[in-house]
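Below you'll find a set of structures to go through.
Each value in this text was obtained by applying a stated rule to the coordinates, not by laboratory testing. Just so you know, these numbers come straight off a predicted model, no measurement behind them. Cβ atoms are built from the backbone, for glycine too; each structure is taken alone.
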Structure 1
Amino acid sequence: MILARNEENTIAEVVGSALPFAGEVVVMDGHSTDQTPLRAQKAGAVVHSDPGKGKGSAIRASLGIARGAVVVFMDADGSHAPTDIPRLAAPILAAEADLVVGSRFAGGSEELSVNFPQLIRSIGNISMNIAINQRFSVELTDTLNGFRAVRRAVAESLALKENRHTIEQEMIIQALRRGHRVINIPTHEYARIYGESTINVWREWPKFVWCLILNLLQPKTEPTSKSRETDPPSGPEA
């Protein structure tokens with residue numbers, strides 16, 4: 001599942017590179033004003049328009065569209081390596097995890113500390129990792145990376161609400177509080193080739209902190225029987 005908005009310069013290459021590693025490649029287009037949807041479709045992707053409320057709303061909508069038992073989320077800017085798709089999906093297909101998040105702190109990143117705002121993002125990410133690890137007695141190294149694989153039945157059971165990028169930490173916390181298995185594997189994050197990130201650190205971080213507090217304060221619960229089901233050995237959907 002590729003989330004895209006105005007990424008006409010990279011979308012065709014990202015789709016083409018992901019196709020060999022996924023049963024189907026779906027692009028959730030955020031109402032692009034350029035050629036992103038057309039180029040994605042020509043490259044072999046199934047294209048849908050998201051609700052237009054942000055990354056979180058696109059992810060939530062995509063869960064009703066995805067057909068695969070395992071869904072891999074990635075960005076359209078070329079910062080994620082499609083060759084890592086099988087590595088993200090493997091623990092889920094082997095019934096060893098329910099949510100697998102790529103770790104930039106273990107695999108390296110060209111985006112985390114290039115400038116001051118990105119340094120603040122790195123410090124904030126680490127601080128949130130510590131809070132989540134302490135709350136659920138886990139040892140996660142990256143909880144905000146959008147490059148991740150999830151068992152679709154589990155994701156649908158989480159009752160996700162966030163419309164923005166905050167859905168990435170909400171997904172992890174809600175999975176952990178329901179007793180699902182969440183792990184990191186090392187993945188490298190590359191610098192985007194064109195354009196700049198749309199995340200405004202100073203505007204977004206208060207939302208991340210508030211989302212973190214609200215979700216951490218909720219009591220633990222048990223996973224539903226449906227979300228406990230083991231997936232058939234089929235390929236992931238990107």
Structure 2
Amino acid sequence: MQLAPAFAALTALSLAAGMARGDGAPVVVELFTSQGCASCPPADDMLRDLAGIEGVIPLALHVDYWDYIGWEDTFGSALFTARQQSYAVAAGERMVYTPQLIVGGTDRVIGADPMAVMALVAAQAEQAPEVTLTLGREGGGLVIAAESGGMLAQPVVVQLVRFLPLAQVDILAGENAGQSRTYANVVTDWQVLGDWDGTAPLLLTAAAPGDEPAVVILQEPGPGRIIAAAELR
């Protein structure tokens with residue numbers, strides 16, 4: 001189910017208005033989803049709408065624990081299942097759900113609830129950034145530079161994410177059999193590059209071959225709060 005154009009436009013305008021009130025950094029929205037989950041298409045469509053909103057970095061992480069139903073997710077990865085499970089452990093939760101959205105590494109939404117996600121993104125966008133993070137390309141590498149006003153409350157994990165902006169999949173079996181789905185911002189790779197404590201400026205170059213967009217995320221361990229993120233297409 002796609003958001004009605006008027007509702008999507010209202011969502012975009014509301015988010016933009018909320019972001020205009022502060023100087024916040026882009027807000028990362030992670031969607032844990034699966035092609036084999038009957039409840040996931042509305043959340044997948046919502047993420048596609050979020051991909052068109054400035055100041056939001058939506059990422060679709062396809063888990064693999066729905067594969068047993070009869071359809072192996074073409075983007076599913078045990079790595080993304082483990083990330084979702086780590087979020088659950090960090091929050092003291094015993095279960096994981098699909099679809100589930102994590103906003104900024106801290107706020108959780110179960111199911112496709114655009115208004116809840118919109119409110120959380122707007123609230124996080126109003127927070128003053130602790131770190132200045134910039135990305136650039138140099139040859140086949142990605143140049144990552146960050147500065148803070150001093151030592152961070154705790155060292156953050158520097159992560160490099162690659163994704164497909166759009167991907168169409170014909171689902172032939174499982175709960176969504178017969179559907180042709182278009183997915184947005186499908187994560188294909190998630191690497192940990194190291195830790196940074198903020199005492200000195202961060203400057204490093206990471207391999208980033210190919211044409212896929214890149215996102216760098218600075219996140220407190222746990223996984224916990226995302227203190228900065230930047231995207232380069």
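Summary of computed values
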item: Winner on relative contact order in percent (Cα under 8 Å, 6 or more apart) once structures 1, 2 are ranked, highest first; result: 1
item: Structure from which -7000 was derived, helix-only ellipticity at 222 nm (-39500 (n - 2.57) for each DSSP H run of 4 or more, over all residues; to 500), options 1, 2; result: 2
item: Ranking 1, 2 by FRET efficiency 1/(1 + (r/R0)^6) of positions 68 and 156 (r between Cβ atoms, R0 = 25 Å, to 0.05), the structure that comes out highest; result: 1
